[in-house]
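Each in structure tokens, the structures are laid out below.
Read the figures in this text as sums done on the coordinates, not as results from a lab. For clarity, every value in this text was computed on a predicted model and none was experimentally measured. Cβ atoms are built from the backbone, for glycine too; each structure is taken alone.
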Structure I
Amino acid sequence: MSSNEIDTRTRILEATWQLLEARHGQGVSMSEIARAAGISRQAVYLHFSSRTELMIATTQYVDEIKGLNERLSQLDAAISGIELLDTCVEVWGYYIPEIYGIAKALLNIRETDEAAAAAWDGSMGCLRDVCRQIVEALEGDGMLASEWSHDDAVDMMYTLLSIQNWEQLTRESGWSTGQYVERMKMVMKRLFVEYLVNE
């Protein structure tokens, strides 16, 4: 891929990102993205064969720009299920405010927009995978609270860490990011860790 092709691709991704955030996902068409990027609609389709492909690529681009992989590498250093849980809440809790604009845009339209739904599911699949990793680590340590099955614990953890819950607590209730992180760590350990439950 030539540098011109890379530059054009980046312009398309940047334009898509900005339009999604500015309009909260509403009414962002390939033609409007093309205009915002300063290219033809046909040129957009040369780089992305469908709107779904473009939406997915945009969320991946945002994650790359925001350094998600580097942040997730902190999880590899965790030596126990509890430490993995704490690290996940910290990484995720401080990451959400940075990607909230595009997350909110996708949330707003995913029920009626297949492309947005595919992009959302791809992004949130990563979070669910980390929740599964935490539950498996707690099980391996013999510390998953006995009332939880593996699958139910993953489902509950994933729900607690949802963008919607973060939005309610920070945007609606006024919690700071630091308060969200520390309180969510406390709640998660009380719910999922056996020895803390039994103290």
Structure II
Amino acid sequence: MNPLKSITGTIVSGVILALVIAFAMSNGQGNPIEWTVWFHVIVGITWIGLLYYFNFVQVPAVGQALADKDPGPAAINKYVAPRALLWFRWAAVLTWLSGAAALGKMGILAQAFTFESFTFAGSASVIGMGAWLGTIMLFNVWVLIWPNQKKILGLDGKEHSAEEIAAAKNVALMASRTNTLLSIPMLLGMTAFAHGLPL
């Protein structure tokens, strides 16, 4: 059976290959911090990748599809958007939880979230900036984007007026664009922790 014929088989094979490589290169001397960070990066890429997909691909495509009667936006909104939103919102939660767990295992959770006692000195402050931006982004996903997308896509089981849907579209779009904007300095904070600021 070819594992590449299913997404589950592909993911499982990728994890197994990564583990084989990790153990081969480390002689079995694994560090729990790196495993947490590795998971954080995987789910983070999923989250931000979907954020960029929505902003750079799906929203413009739906806009174009609105002008086309066949198939129109129904194909995207009925089949693609609900599945993408499922992965999007749960990847956001897993990214935040695994990031907090990694900071805790490194012993810098409090320093990161308090910017090293508000001194803004050191690498924990840099990753703390990224963590705070990620926290705001998580809030936007669950409090602004997802509830409004449920209205837009009719996933909440309620009838909404055209005005309510238009308002929901605006809130969801602005929250999503805010997250896209925040993702850029957030990713800077995540990478600068280990590699320094590009100054």
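Listed values, structure above:
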read-out	value
Identity of the structure behind 3.0 (criterion: distance in nm of label points 7 Å out along Cα→Cβ at positions 70 and 118, calculated), options I, II	I
With distance in nm of label points 7 Å out along Cα→Cβ at positions 54 and 86 derived as 4.5, matching label from I, II	I
For 0.60 (FRET efficiency 1/(1 + (r/R0)^6) of positions 38 and 182 (r between Cβ atoms, R0 = 25 Å, to 0.05), calculated) the corresponding structure among I, II	II
Label whose coordinates, when mean count of other Cβ atoms within 10 Å over residues 102-109 is calculated, return 17.8 (choices I, II)	II
